[in-house]
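Some structures to go through are shown next.
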Structure I
Amino acid sequence: MTQTANTPLTDVHDMVVVHRAFRREFRLIPELVRAVPAGDTARAAVLAGHARMVLTGLHLHHTGEDVLLWPKLLERCTPDAALVHRMEAQHERVDAAIQKLGPALTRWEAEARPAVTEEVGAGFDELRTALLEHLDDEEREILPLAARHITQAEWNQLGEHGQKEMRMKDLPILFGAVFEEATPEERAEMLGVVPAPVRFLLRTVFARRYERYIRRVREGR
């Protein structure tokens with residue numbers, strides 16, 4: 001599918017909103033990690049659990065692109081194949097940083113030793129550097145391509161993929177993370193594609209659950 005002059009562009013702005021949440025969380029996580037007192041394994045466990053959930057969300061976000069977006073762009077945008085392959089290489093770099101963090105997070109959660117604290121903080125710094133490069137490139141170069149060459153139904157499948165693979169108990173938290181810095185218009189648009197009962201829960205019960213959760217993560221209470 002390639003848009004013609006008379007075909008409306010696919011709305012891909014929801015990815016910018018999702019990226020906004022990843023940018024925020026991967027800025028805050030290393031700051032919160034480094035603030036944990038030596039030996040405070042209870043606090044480390046809270047942050048490690050949060051970090052793992054965000055890392056899983058990022059992994060599923062990228063997996064959806066690997067499966068549902070890159071192949072279509074390679075098929076429909078042959079002149080831009082080098083750009084798509086660059087995105088794939090960036091995903092591999094981000095994934096390598098995520099894999100490297102796993103064992104360090106486990107040790108930190110069990111010990112909260114200063115040396116391991118810094119190892120985890122540095123690991124998230126490394127991941128953030130790789131991720132920001134990718135997000136910047138994707139927003140600048142891939143989203144305009146997707147708007148022209150991917151149908152709205154195909155684009156919507158990206159979000160559906162992540163929701164299906166994520167643990168049900170984590171979905172309210174991840175929705176809350178995305179909505180946190182969304183404008184009222186962005187929230188309304190994203191809520192418009194979910195069933196009415198879920199929309200009600202996201203505005204009420206799930207919103208309160210996210211507030212309690214994120215206060216515990218960021219303030220320890």
Structure II
Amino acid sequence: MWINNLVMRILVIEDEMQLARHICRALTRGGHEASAKHDGLDGLQSALTEQPDLVVLDLNLPSLDGFSVLARLREANCPSRVLILTARGEVEHRIKGLKAGADDYLAKPFSLDELIARIEALGRRGVAPNAGDLLKVADLQMDVQHRRVTRAGKIIALSPREFDVLQVLLQEPGRVFSRTELCERIWQRDHEYDTRTVEIFITRLRKKVDAHFTLPLIHTLRLVGYTVHA
């Protein structure tokens with residue numbers, strides 16, 4: 001789905017038509033394929049049918065709000081990355097969106113240049129440097145090339161960003177990564193992030209990777225960071 005020259009298929013779900021047009025034009029000038037929907041239900045149907053590389057998702061939408069769209073995409077294991085647009089100052093909405101399966105967020109009003117930078121940062125993280133690798137710790141296995149994770153033979157459905165975080169940890173089992181280092185590895189400092197975001201993704205991973213198994217594999221060293229080991 002993610003290709004090396006960063007040409008992506010992007011769906012913009014935004015009810016402000018003029019803003020949606022500006023975003024699509026900027027993405028098209030950047031060499032991407034962009035289309036827009038202005039209604040939550042229409043956007044959800046397009047995302048599920050077309051499975052674009054990335055969805056730019058506004059939270060305040062008619063018919064179906066952005067949180068509901070995001071929840072249904074993740075319930076359907078849609079592989080599209082999701083960047084949510086929120087009103088400035090709505091910290092609780094950004095946290096809720098990340099916990100629900102979003103891969104990134106951007107507060108309104110925003111600059112189109114920053115939006116493009118964030119989108120392309122998500123694209124770069126989708127290109128695995130060692131695409132032929134099989135990463136394994138105990139009964140947890142990651143097929144990097146096919147972006148597939150299993151534990152004890154059971155498929156674990158991860159969002160793209162969850163996959164990225166787990167991949168970094170699995171590449172060096174037993175090594176402890178600080179929040180700051182994980183931010184640098186995952187987001188590559190294209191823009192500043194609150195390192196607490198990492199904790200949200202670790203919590204999401206624990207629920208999926210460890211919750212139903214006796215042996216936990218994802219560990220926290222208090223005031224130090226996170227690691228994966230048996």
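A value of 19.5 for mean count of other Cβ atoms within 10 Å over residues 54-61, calculated from one of I, II, originates in structure I. Comparison across structures I, II (criterion: relative contact order in percent (Cα under 8 Å, 6 or more apart)) gives the highest value for I. Which structure, out of I, II, was Rg and Dmax of the Cα atoms in Å, for residues 158-205 alone calculated from, if the result is 10.5, 27? Label of the source structure: I.
When percent of Cα pairs over 34 Å apart is compared over structures I, II, which one is greatest?
For this comparison of percent of Cα pairs over 34 Å apart, the top structure is I.
Calculating distance in nm of label points 7 Å out along Cα→Cβ at positions 150 and 174 for structures I, II picks out II as the one with the greatest value. Name the one structure among I, II that FRET efficiency 1/(1 + (r/R0)^6) of positions 14 and 118 (r between Cβ atoms, R0 = 25 Å, to 0.05) of 0.10 was derived from. Source structure for this number: I.
Of the structures labelled I, II, which one yields 19.2 when mean count of other Cβ atoms within 10 Å over residues 38-45 is computed from its coordinates?
Values: I: 14.9; II: 19.2.
It was calculated from structure II.
Structures I, II were shown, and helix-only ellipticity at 222 nm (-39500 (n - 2.57) for each DSSP H run of 4 or more, over all residues; to 500) at -25000 was computed from I.
Where does the value 3.7 come from, among I, II, when distance in nm of label points 7 Å out along Cα→Cβ at positions 102 and 134 is the thing being computed?
Here the read-out was taken from II.
Each reported figure results from applying straightforward, stated rules to the coordinates on display, with no laboratory input. Owing to the predicted nature of the structure, the values given are computational and were not obtained by experimental measurement. Cβ atoms are built from the backbone, for glycine too; each structure is taken alone.
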